[in-house]
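Pasting the structures here.
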Structure 1
Amino acid sequence: MPTRFSGATRRSSTGFRERSNLKELDEVDVIAKQRDMIASALQAAVDRCAAEGVLQVGPVHEIHLEAPRSKEHGHLATNLALVLGSEAGLPPRKVAELLVDKLDLEEAAVRRVEIAGPGFINFHLSQDWWGKLLAVVLAKGPRYGRRTAKNPQKIQLEFVSANPTGPMNVVNARAAAVGDCLARLLAAVGEDVSKEFYVNDSGNQADQFARSLEARFRQLLGEDAKIPPDGYPGEYVLDVAKELFDEHPELVKMSPEERLEFFQQQGLDRMVEWQRRDLEAFGVTFDVWFRERDLHQAGQVEAVVRELQKRGHIYEEDGALWFRSTAYGDDKDRVLVRSDGQPTYLAADIAYHRNKYGRGFDRVIDIWGPDHHGYIARMKAAVQALGRKEDDLEVIILQLVNLLRGGQQVRMSKRTGTFVGMAELVEEVGRDAARFFFLMRSPESHLDFDLDLAQEQSADNPVYYVQYAHARICSILRQAEERGIALPGPEGIDADLLATDHEEELLKCLVAFPREVEAAALRREPHRIAHYVQELASLFHSFYTHCRVIGEEEELQAARLTLVMGVQTVLSNALELLGVSAPEVM
């Protein structure tokens, strides 16, 4: 395991003797601090130019500092001069010259400032700053990339929520990977997150599943029973019927009506437990499993209809009760209670979301499949009709998955019983590969999952490539331990020695990690972390090829070992956010 600098001297699991006086750095993010210092210096330069009358501009509300792609453009760059140029009536390069002339960077770790292109201002940081960066990475250890929010939101994240009429399939698996990773990201930026699975155990599908179980049960008794036309013919239904047959011999003595009622509850409960086991094997757990039937039994569906009536959002037409959703942007009004008195699925969903907000959540995030895209407007309308803001409900649409084997699509269909299940996928390619592959594309993009590639042990397999980088670092540290190499704390290294392109690119990538985590969480883009960790692994493998670590002159060896440990820390932290393991040996 990687060694961690915690502010005290201790012996790590690799046998290294750690010594560090970096407790104060564990509380200070020097990365953000450096950006803030440069931004403050730029703001002061604008104020000086304005006071002297050489720059006529209004207040500057935000100064952007980004890491340029090219090393030649420095470590941080700003487009401030381009933003102010049109307002000041001056060429951006002239604005940049005025600002640079007034810059006071005495407190910042900047060794050179230059103007580039149409007016970008580039900042080249001193090597000493990279040493401070490594100190922060190693001091924070597993906390690097995480932060504490001053005013955390209470967020409910609902995902998967598959019908309890079959095992988890690969589409459910993608939803599970995306939802679980997003929950980890939101927690990493300090939000209070609760993960929830909504069990749709009421309505017609529950009845059809019970009738399918009844048919399978009668078949076990030797009867010529047929699966209902709208039922579930999969072999798993027979498996459930056999389990219930063995555990409940009294079923034989029940009437068909009594047996159907039993199957409607016990059969669905059995499937929910099956789903729970599949998800846990995939590394996904939920804080709450919410049952739709509880909503109905508690009268919450009727209660939400009454509330909407009191608020003036319900009218009657043709014997049915309609929700006036067009008042909130929907393309047409929606039926909540049919003319026969039965509530629609929409009524139950509105009651469910009313229940969510009643539990004190500030924001609700739902992850739905592509067939629910048209459902968004009506649910947002319902949320507003209940007195909430439109943005209090956020919906992420997750696109479908194509499984490929030998370049050919593997077909799946729950109705015909030929779908590929989550458990089968995990058994074939492994949990780590499955999760990583599901997280490589944005949720709104279709995903082609190459089963053959996911099982390759080569650099072409992205998860293998990333995990091998971590295992390779562990091997380096073991070699150092075996040779009795004492590893100094990062305050004892000479950061000026980390001057090759490969080392600087690694350091820049380590700097970017906290911002990548924040962006992935706030933009709901878990795939950013999968892309980031692939880039970091690629940079490390290139560094390893071109830069010897063990066997170099003592000071350079110490600096590179410290850099390697920083990379190991960030690789481990990023893989943890993805829910993927960081192996020490491969």
Structure 2
Amino acid sequence: MSTDKPISPPAESVSSDPVDQVIRYHIQTKHHFNRYARSAGFLDWANQPDPFRRFAGSELIPLPLLKPGEEPVSPTYEAIYRAGIVFCQPVTVRALSRFFEYALGLSAWKRGGETEWALRSNPSSGNLHPTEGYVALPQIDGLDLTPGLYHYAPKEHGLERRAEFPAGLMAQLLAPFPPGAFLFGLSSVHWREAWKYGERAFRYCNHDVGHALGAARVAAATLGWHMALLDGVDQNTAALLLGTNRPDDFAEVEPEHPDGLCAVWPCEGVKPLPEEIPLFLNAAAVKELSASRWQGKANRLSGEHGVHWDAIDQVADAAWKVSSERQMVSGSRSLAHDASRATSDAGPLAGQIIRQRRSAVSFDGRTAISAAAFFRILQRVMPCAERPQLERPMPWDLWPYAPAIHLMIFVHRVEGLTPGLYVLARDRAKLPLIQQSLNPELVWTKPPGCPEDLSLYWLLEGDAKRAAAQVSCHQEIASDSAFSLGMLAEFEGRLHQAGAWFYPRLFWEAGLLGQVLYLEAEAAGVRGTGIGCFFDDPVHEMLGVQGLSFQSLYHFTIGGPVEDRRMMTLPAYHHLNRP
């Protein structure tokens, strides 16, 4: 095994303040017209990371491979956005199988020549999949699984038992949550992205956390389950619960970075929820659970690592969440299933949309979408921040923060809309802040036919295709689409207000938004793709953004896809021979 060579920027006086450190990382990892962020400059194909983590010595419990029409049957795509419509499924092995299939499972295999690779339900930067999923289960009636922590193995569609937890202690930990609640956790293997993208990889790993959160929230909604991000939990507690801090289990292999924990629960019948639901866990109980018997050692993903990116370790340390907050959210009766409401929404099933989601590799440069479809897509990304958290539309009921991401939109081919540059404020209350931060000469005009609930404004008229491609690393996917966009985050002020640990959350929100756009594109009969490569500051200059008030974190584009017919598509689990 080779000795990794650290790569660091030139030595200089560096502030010890964590907020200053994450801002420095962000500036350091920007792409510019005359240079890109640091990376190896080539792809070491012989050491491409294994996209599938396994824990040798842990028991693998296969999950049933369910066909599209098998129970639990997927509701329509439209139904999952309507509170109280989807019939609530009990937490069983079959329901967990469907949850993981839609959240983190394989959606297909692609074959080109002698090369074969998997696609998944959750999008990933470069299809490198740094995100690992876990579930911590209590004793639940009808669920034939021992209480404990399980790692999800997507290639085998199974759960690896990492630890057995005492049933009584798990019941105590989850007592403040609704009946049937369990925990869902995510971690990242930074090396998987750094292998290709170098020190900018920390950004992409956190995009993918957001993608996975969105995919999991949608998966839960298809089962009539609710989900909330437990972001009052400090990262040391998350590491204890997920086992990522166990040095013997990760000896001489790529470590996992604990990201976040969520509570998931079924909205059974018309039972009222607790008046308040915590967004934190009892740290002492988690510490006691971590003393349980563990099993399994992580596999090594690459034979050798040519370089080690110190910048990623440094920003991960600076953004490590050491604080814990006793945050609570109000329960809502509207989350209970109402059998009297209609369930016959027309349209494709949610499972169909989830399984067919792909990242477009190119667009035809011709396909337009209607203004109605465009407005509907934008309405789906609105979190309705003025409502209590659990009464916001899915998946924004997952997110415990006021929105920090707003959209600059390049409209190319939207019927009835003038081509040009637009801005969407995802929180109406933030509109003055956005206007003050952009070029004062911009003209803010509501486009014709725009719904009242959208704070969408037309800023500049003209053909924006060339500009869209230019700032997106000269990629034609940003200009050949119906529209493309950049996600502008409230940046420096938000970090100083919350702390350095909020830096990854900005990317989580961007990734969550990206997952909504992916699914909405499929539902509209077109296709989307995320764009992680863009020239940061030229984007800001286009709008006249001064300083670090706003920063572009992620680009996205939607249009008519061009299929590569040289590639063969195979079923997701064709390699498994089991019922």
Structure 3
Amino acid sequence: MKSRVVGIDIGTSAVRAVELGGADTDTPILLRYFEEPLPMGAVTRGEVVDVEVVASALKRMWGADKFSSRDVVLGMGNNRVVARNLSVPSMSMRRIRESLPFQVQDLLSFPVKDALLDFYPISETAGEGDSGPQIKGLLIAAVKDVVAGNLKVARAAKLSAIEVDLMPFALSRAITHGTTTDRVIAQIDVGSGKTSVVITDAGVPQFVRLLPAGGNDLTKALKTQLGIDEDAAENLKRTVGLTRSPALEHTEAATIIRDVTYDLLEGLRNTLSYFSNSRLDLTVTQIVLTGGGTHLPGFDAALSVMAKLPIVFAAPTGIAVGSGLDAKKLRATQGTFLVAVGLALGSRASANLEKTIGGEPRADLMPPEVTAGRQAKSLRRRLALVMVVVIAVGAVVSGLVWREATVSATELQAARDRTAALLLQGDQFFELRSVENAIAESKSAVDVVQATDIDWRTYLITVQAALPAGVTIGSVSVDATTPFEEYAQSEVPLQAARVATVEMGLTSPTLPSIPTWLDAMAELPGFVDADPGAISRSAEGIYTATLTLHINDVVYSAATKTGKE
């Protein structure tokens, strides 16, 4: 974890960044906050369109040494990021992540192969019937290309993106940090091009929705329908607002503002109603507002009336303000920096990928290939450091040896003479050593052959025993190493070494449970990993599936032992 991290909120009209000190502690300090405006079109509804323009804005932020760290956390929260309620069988987070691609296609509007997936666990239940214990949570999915665009911006600005998180989660962290409550609260953020709704129960997110609407929709409507420029539209928007009695010259503008804004208000009310109808056990008691779009005069009052709920504006809690910042100036921003604060706060959980049920909301949307590349780079750096240490130690040892050789030259020469005499005596036993070497080589050859021998019959019996009742092995194909040829390893980074691959055709009278099969295989001796294949159903109702099993050299000793017994 990093002690100083910068959270970056790339919005439609501006990019905002906040640096926190002690981001990995319970007492973070807000050290710096800066904002750079973006021209219209550089970012559309949270999705970067012009990488160079956004990267230039970030470079200006760091160019004057405004920030002391180049480690940044990026946020995702546009209409190509989704959050859906999902229940999965109770198992480790690693197993849940592995099983997500097989379970979530029906929940997504884009192909699973194009998505980055994560899961936030909310609660655990005993389950009903034969389903067993279940973990309820939120599926988080983002289109890879959109995340890649934000990462490209960071690289172009020479910044190191250490995490990619969900912006609604970041906002929730900033609002609730350092506080406790047992209330059900709707946290609503209205930005320029998007609006997010997070409903929390005792601080734990229960529901997340991202709406493709924001303050810029109103600006565009005023520009188009009144034929004015953007600055004039912004001025009208903030002057007229949702006033009940506009001036005569503002009547048309007031009508446009009311029509466009009420579409958004209606969407928010419907979202809250949907949650209330689907979760009868939870009742929303308050709305917390953030975002530049909420500064429209009369917006909060209109939303309060339509939702029939009290409204407050968000403010960060549990975060100290550094001595170099003007607290009054920060308050004047009306919370526009809260998402960036929450993103920086999220880095404190980066070392804990095994999330706690109901713990701090966080999503890991970093592409796995980027994570693997960073780990490989870190490994190379450590190896280089070890090399430097080894060279330094070697130099010290060489110096000591040279000094000892200089001081004890006479003793060294005597040792050489004794060594020469012993070598002459050893020549007399040359034939004996040759015979001993030949015997040793023969024994080694036998050991090599035995060491790589696998008792496949016994091992497949073990596999059959590990499978659930009713599941049988129909066909088997084995690809294993030989004593004279090294087994080809996977080219995928971080894949563990293996010595054999077993492809099995399995039959089951019931619909196979992929997580159950994977858990059964994980208990086998020598298990490395298992890849499920296609599942088909015959006319007789029998299910057929393929399963590829990779095993390591642990099976050697097991097979040899079995053969001897």
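Each reported figure results from applying straightforward, stated rules to the coordinates on display, with no laboratory input. None of these values were measured; they are calculated from a predicted model. Cβ atoms are built from the backbone, for glycine too; each structure is taken alone.
Source structure of the calculated read-out (distance in nm of label points 7 Å out along Cα→Cβ at positions 73 and 289, 2.7) within 1, 2, 3: 3. Could you figure out which one of 1, 2, 3 the value 22.7, 66 for Rg and Dmax of the Cα atoms in Å was computed from? Here the read-out was taken from 2.
Please state which of the structures 1, 2, 3 yields 51, 26, 14 when semi-axes √(5λ) of the Cα gyration tensor in Å, for residues 305-520 alone is computed from it. Answer by label: 1. For which of 1, 2, 3 does distance in nm of label points 7 Å out along Cα→Cβ at positions 121 and 241, calculated from the coordinates, equal 4.6? This figure was derived from 3.
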